[in-house]
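What follows is calculated from the coordinates using simple rules that are stated; it is not laboratory data. Source: prediction; values computed, not measured. Cβ atoms are built from the backbone, for glycine too; each structure is taken alone.
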Structure 1
Amino acid sequence: MVKLLEPELAPILNGSVSSEEAIEASRQHLEQDNPNPRWCIPWAYVLWQQGDYSGAYALAARYHTLLQDDGDFLLLFGMIARQVSKRRDEAEAAFQAAIRLQPDRHDAYYNLGNLYFAEERFEEAAREYRRSLDRYPDGSLSWLNLGLAARALDQLELSRSALQRCLQLDPRSIRAWCNYGITCHQLERFDQAIEAYYQALSLDQDHGPSLVNLAQSLNASNRHPEAVGYLQAASSLTLQEDCGDALFNLALTRLLLGEYELGWELYECRFKTRQHDSYTRVPKGEWIQSPERLRQLAADQAEILVWSEQGLGDAIQFGRYLHLLQAMGLRPVLATRPVLVRLFQEWLQPSVPVIDDNHVDITTEMRPHTAMLSLPHLFGTTRHTVPASMPCLHPPGPPPETLLVPPPPGGLAIGLVWASNPDNKMMYRRKSLPLPELLESLLPALREDLLELHCLQVGEDADALQPYADHPNIVDWNGRLGDFADTAHVVRQLDLVISVDTGVAHLAGSLGVQTWLMLHYDADFRWMRNCETSPWYPGMRLFRQKAYGDWSTIVQPLMDELGRIYGLDLLALQ
């Protein structure tokens, strides 16, 4: 709030008097004959500070008509209305009215920016923060929130510079140090991120978000034992809501290190984290969460529902546990994504009933149930007991004519996938390979009929193939594959699949087709670290980036390995 015009009101807003005294002074003035309606401001302001937003709104609304030309009131009314359900339009109108009255009022632009930010209207929020800073360049909170909005817009360099300016103005801002670290991490400047988190922790050693994010950057820097220590510290802060993800990140780190028994147990906390808050498909029936309860149900040969809660590749990878459930005497029913239904219906042998998870009425579904990625915990899976007998998917019969792969003219028929799911922006950027970086190296072998390339990429990323579309030894399957069952028919006819970390890699591995997996530097926990093979897919070869974003450190050894098959230096072909 800015300084009020009446000198006698200033002590109420600058903290010189207590909240009780402020409210009493306001009450006395407003009960006089012909009171100055501006005396509602300190009373409403105190209620707003105390979090009594409905009370503050009820009070301020009584004087709204009388104070339509008062910038102080309009600003406060907007701040209050923003916190009250279904009043955001009134809040926006109040901020805009305050700006019309006083166009140089930086705090009105700042609060309007906060309103837009809360609604994830990040471009509009950034615009208002800039307007606020044009009028008051030393507004550290405006720089901070501009940094957050810019990061949400994937404008990472702007985010970094805005947060740097905030820290110049307020070097003791823990929130700014932590968010500066997050932005540096996303820019893959991990040393700077780590230093930023150290700065935040020097101001508050128990700052949960900094502990968790520091561990993330240490993991990204291949410093996993250090990460474990910080995650253990964060997970002990049970009273801090911001540490809800600490145990989950500790679970991922344990799994990354191959400590499966403890890792899978900790991984069960994922449903208590923010990133799983949006998952609302949990059925109403009994949730099986212990190995003991699973064994009790097996003794009764019970029917249980297994549901997919994560990505397509996860469902394919962990679908192998359905047969273990059958072996126990249970009768599993799988609820999964529509694009996977036919794959599991037709390719799992022995068969398991499969339903589209959109058809599960969670309000009436009373069968005992569990999440698919909870099965490793329920079975006590260790690195040495991973169910890895491949293939675990089997064709229901010969492929349809439209999905036949003719024998290649010369050497190998190779499948290729170069991009992951674009819905996860950050992981998409890290996991996805720019197609020319690999394809240009393969072109000489293609010209010599040494291989035929079957491009299995679907969606917009398949457009990257256009410059090569006329090559006689390149087959584009985009638009011809209806679901993963169709893709399975094609993949099973190939000699080799080369893929980034996405669902097709899991499909190829589950079909027992030789698979070369191209992993970004900070790869998913299931691929562990510093190994070239996977306990989940014995026929899979892992090729890892040696540095963040450097796909050349994968392309060179991959081409060398491919050349060994032919006894040729493929990169030397012209």
Structure 2
Amino acid sequence: MNGAAKGAIVGGAFLAMLGGAGYGVYALVGDGGADGGKSTSAAGPAAPAKGSGPVSDKDAAQTARAFFAAWSAGDARAGADLTNNPAEAQGALGDFRNKAYVSKVAITPGAQTGTTVAYSVAAEVTYEGVTKPLVYESKLTVVRGNTSGLPLVDWQPSVLHPQLQKGEKLRGGAPASPPVKAVDRNGKELTAEKYPSLRPVLDSLRTTYGKKLGGASGAELWIEPAAQDAPRRSLLTLVEGTPGRIETVLDADVQAAAEKAVLKFPQASVVAVQPSTGDVLAIADHRGDGFPASISGGRAPGSTMKIVTAAMLLDRGLVSADKVAECPPEVSWEGRTFKNLKGFKLDNETFATSFAQSCNTAFIKQIKPVHDIDALPKEALEVFGIGVEWKVGVPTVDGKVPDATGPAAAAAYIGQGQIQMNPLTMASITATARTGVFRQPVVVDASMDGRQLAKASRRMKPAVAAQLVRMMKLTATDGTARGAMASVGGSDKGAKTGSAEVDGAQNPDSWFTGFSGDVAAAAFVEGGGHGADAAGPIVAAVLNAG
């Protein structure tokens, strides 16, 4: 639950809480407190003396109490001196009152796990005579100072507010961009409260289009991003502005299904695209860091990339869906050995079967006949639009298939190495495979602002498109995607699974992409294992909703 929502629940209980504050509650009352450099409050709990070795639980609790007392008293200097980064902490604690307009705050320590102390914050934000409550929970960790030997709060932006990331700041007042009322393709309103994954998208739409839609700003508390071109993230509305209405091509029903599906797995993301138009139907993420990995991430996509590799090989006439393709248990290229999962092999089977069973070696054995080291990047760029700048209507990262040589070139054939994708780009690749035509994904129709959409330089050959669709259908009915796609109704469905090894990770990333009718979807679960196990059910749920 976000701070604004929690604040609405607490509401009028705030003053009563302050008036009856008991042991362990640190409160600042009134507007006559410190200016960020001097304290006018009574002395709070003393911090422990310096020592050596690991910080004890007792010292951690004592340091946390002293820090809470200084923070709640508005004494930025005293609070900062209790951290391991006093310069940054003093600025942030001072801004909490002077630039975020927090007029009252009560901090209640919660559960302690070792040297990590949880706490709840009940605050009031006041701007130009309007006051609203803000309630949230966070935690801090106490560490030993490198030079001082003192137990100190390990200063992170999240100490001030859990949604703050490195370089970000809390700010209040009248924002530059008026609010927007976003609606889906059928006129249904899209709100961050109902569709939490859309918060970054809605913030981006506001930043880009707010001034163009005739709305008027109110007053808010927001997170100012570290990057200049990144959208602000609203935390609390003090005075409602007049929103401008913006029409998106999202589908509220598909979005709702996507939101529900990603909740089943941590670090999960999914995007759905309409192949016939390029319209983005849904964007959803379930991540602890709030990062929109669905549209802004970049990870190796594993065997889902074989869609592009297969298109390239079919295009060059090196393979055919119905011709036998050798699939040994392992194959070497320039000193590196590549293996199939658990060393499986296929005897006298077609390339379509190798695709459906995700045989790595059947693909890598073709690198020598291809000759051209930039064949895969060219196919990705010229046919699938990967490598040109997309103008979706919100900020996106649009995939990367760089030139590679040696073992890295072979790894790229199976979606490893330097390849970078996200669910948006993989959903688009699947949509292109489905129709044979690249249509740049959009969240807002280009007619909204006249922006020029990216185009591919050539269409996929009809024979290639037909074979690619047939192989994806085989994968969905008799290949590695069979289990995940079993719940998707109808016969017009196809898929591709993928798992990508990541250096230092215990489990591979789970990837899955598929289509059903005029909906294509791709999902990614960080550390989720095999594609059909985690990402597969997410895609299936989204396809069923479409």
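If volume of the Cα convex hull per residue in Å³ computes to 193, which of 1, 2 did it come from? Answer by label: 1. Relative contact order in percent (Cα under 8 Å, 6 or more apart) was computed and gave 11; which structure, 1, 2, did it come from? Computing relative contact order in percent (Cα under 8 Å, 6 or more apart) on every structure in 1, 2 gives 11 only for 2. If P(r) over Cα pairs in 5 Å bins from 0, in percent, for residues 213-476 alone comes out at 1, 5, 10, 12, 14, 14, 13, 12, 9, 6, 3, 1, 0, 0 when worked out from the coordinates, which of 1, 2 was used? Going label by label, the one that fits is 1. From 1, 2, which structure was Rg and Dmax of the Cα atoms in Å, for residues 389-532 alone = 16.1, 46 calculated on? The read-out was computed on structure 2. To which of 1, 2 does the computed value -8500 (helix-only ellipticity at 222 nm (-39500 (n - 2.57) for each DSSP H run of 4 or more, over all residues; to 500)) belong? This figure was derived from 2.
Across the set 1, 2, mean projected area of the Cα convex hull in nm², for residues 117-164 alone reaches its highest value in structure 2. Computing mean count of other Cβ atoms within 10 Å over residues 133-140 across structures 1, 2 gives 15.4 for structure 1. Please state which of the structures 1, 2 yields 32, 19, 15 when semi-axes √(5λ) of the Cα gyration tensor in Å, for residues 253-404 alone is computed from it. That value comes from structure 2.
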